[in-house]
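Listed below are the structures to be examined.
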Structure P
Amino acid sequence: MKIFLTGGAGFIGSHLTRSLLTQGHTVICIDNLNDFYDPNIKVNNLKEFQDKRAYHFYQNDIRDKGALKQIFSTHKIDLVIHLAAQAGVRPSIDDPELYYAVNIMGTLNILEQMKASGCKKMIFGSSSSVYGNNKTTPFSESHAVDHPISPYAATKKSGELLCHTFHKLYNIDIFCLRFFSVYGPGQRPEMAIAKFTKAIFENDTIPMFGDGSSERDYTYVDDIVNGILLSIKNLKGFDVFNIGESNTISLRKLIQLIENICEKKALIKQLPMQAGDVSITYADISKARRELGYAPKTNIEEGVRRYVNWYRRNFIVNVYDLMEKN
């Protein structure tokens, strides 16, 4: 297929691109390479794909209707995988207008181009944040998600509603995938596992918001990619799926796990809980297991070990290597 991948230079997008190209698909990628984190990280993500004939990259913004129209006119797109978004729960509280413009209007722009071009299939990257402080765990797709506690979460819920509307009006097949705390090699530097690992190795202080009892359902990036690939195979109608690990770990235990794997103690500074943070995320993945065949393979212990080993290879300077070079 010819697949239009938005946000394809990012963490999940670059891992997904590798798998899609391996499967023989053509990938048309759009990414604005914004400075939410160091753009050079995204540029480096792109390097391995740039010489491949089945890969096309456009540095454009999904808010740019003209750019989207040109891409859809140039390529006969079979499927859209929409991962592009202004990311981050806490920053969305400071600049909700930006999150509205990118995550809602950007999604609407893509759906409008799909309608105009006749493209009938989309995978939409949603978020576990839509569940807010849901008191019932694990979170099921049947639970109400009408009480988001951050602008970011509200924009993701709005994106799902737009997708449903366009499915009903224009018969577009759309699956909305609610991702749960994705991590792994190449992850965004401000995310917990990346941030904590760097701080431990560099003897910096780790900020621990709250008493460390908050829990997250961390999902290894390979399992997320597999969930997307399975969704492509089963894409028909409109539906919503949790794509998570279905296991939780507390913040304090996560720090201890990273300490053990790094073989180094963390310097912890306890701070108050931040606005927009939820106390727990926990995915019920029984629906994805049943209807997609989704089965996560990498638990948090193995996933963190892989991440730390990747970090060591890429960011820890070997003093003996330096001595040999000098």
Structure Q
Amino acid sequence: MSQRVTSRIAPTPSGLLHLGNAFNFLLTALLVDFQDGQLHLRIDDLDGPRVDAASVEDIFVQLEWLGIDYDSGPSGPEELFKQYSQQTQMERYSDALQSLRKSGTLYACECSRSEIRQLSKSGNYPGTCRLKELDFQNDKLSWRVHVPEQTYVSFKTFTHKTEKINVSQAMGDFVVKRRDGIPAYQLASVMDDLELGVNFVVRGEDLWASTAAQLFLAQCLNDPVFPATRFVHHRLITDNSGNKLSKSAGALSLKMLREKHHTPVWIYQETAKTLQLPFEGIRTLDNLKEVFRSAMLQKNGLLTLLEQGK
């Protein structure tokens, strides 16, 4: 018997949610619903200084407005900070860092971002500190994972097609502990997914490199489950200039769209359009689910579209 699909939506409360976030949340919910899976709400609030109360509140307001239900996770800001915050998981992240360090996978690094930009045209870290043997106890240094040249990871797509990524090319030696002492996103994300038992991830095509980093970390941590995770890397929602939306998306923030349209019907229809589905008759989330399910069962161009993000 195959394992039940388990996925998550993982907003970061560093600004108001936007249309791109809504598309990701809705697509994740649609795919999980189609597979009769479980959906978790995971809020990435690890970067304490960038977390603001209004952004936290906005997550719960907009999820309720969109009608997205989830099987586990915080019901509101109070429960988030009391029970689900990444701030409560620091010991688990620290244990993982120490495990990686003891295995010889990590090294300390003194390079600043500006120095790396000057040394690397690709933006990947050029390995400057790899052989310096800097002191891990120096709290002004970051920790990086050593990714040997021509290191590949593979994963399954939604339709179980195998994709391979060159981690050394996609990410290079990436940071797992920041200079301020906070565990880096890549480490915290994979540790949280391991804790939740996630085996299906839906993310934007801009996070292809993150998929590589997190699969590599799971291997380094000798985790037997996460490497079997299936991934969907979807196309991004862009602004009128073709640029990726940011948390300063202005008119395309969900707060502004809610004030303009009052109901989420427009967002449901835009989601259907992006997925190249019939949209004219969609008025509710259930309508969107029906159209989506019908397209999936027909095995038409939607499956091809879900495999395109790269």
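Please treat every number below as a calculation from the coordinates, not as lab data. For clarity, every value in this text was computed on a predicted model and none was experimentally measured. Cβ atoms are built from the backbone, for glycine too; each structure is taken alone.
Some values worked out for this structure:
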{"read-out": "Structure responsible for 20.0, 63, with Rg and Dmax of the Cα atoms in Å calculated and labels P, Q on offer", "value": "Q"}
{"read-out": "Structures P, Q, by mean count of other Cβ atoms within 10 Å over residues 81-88: label with the highest value", "value": "P"}
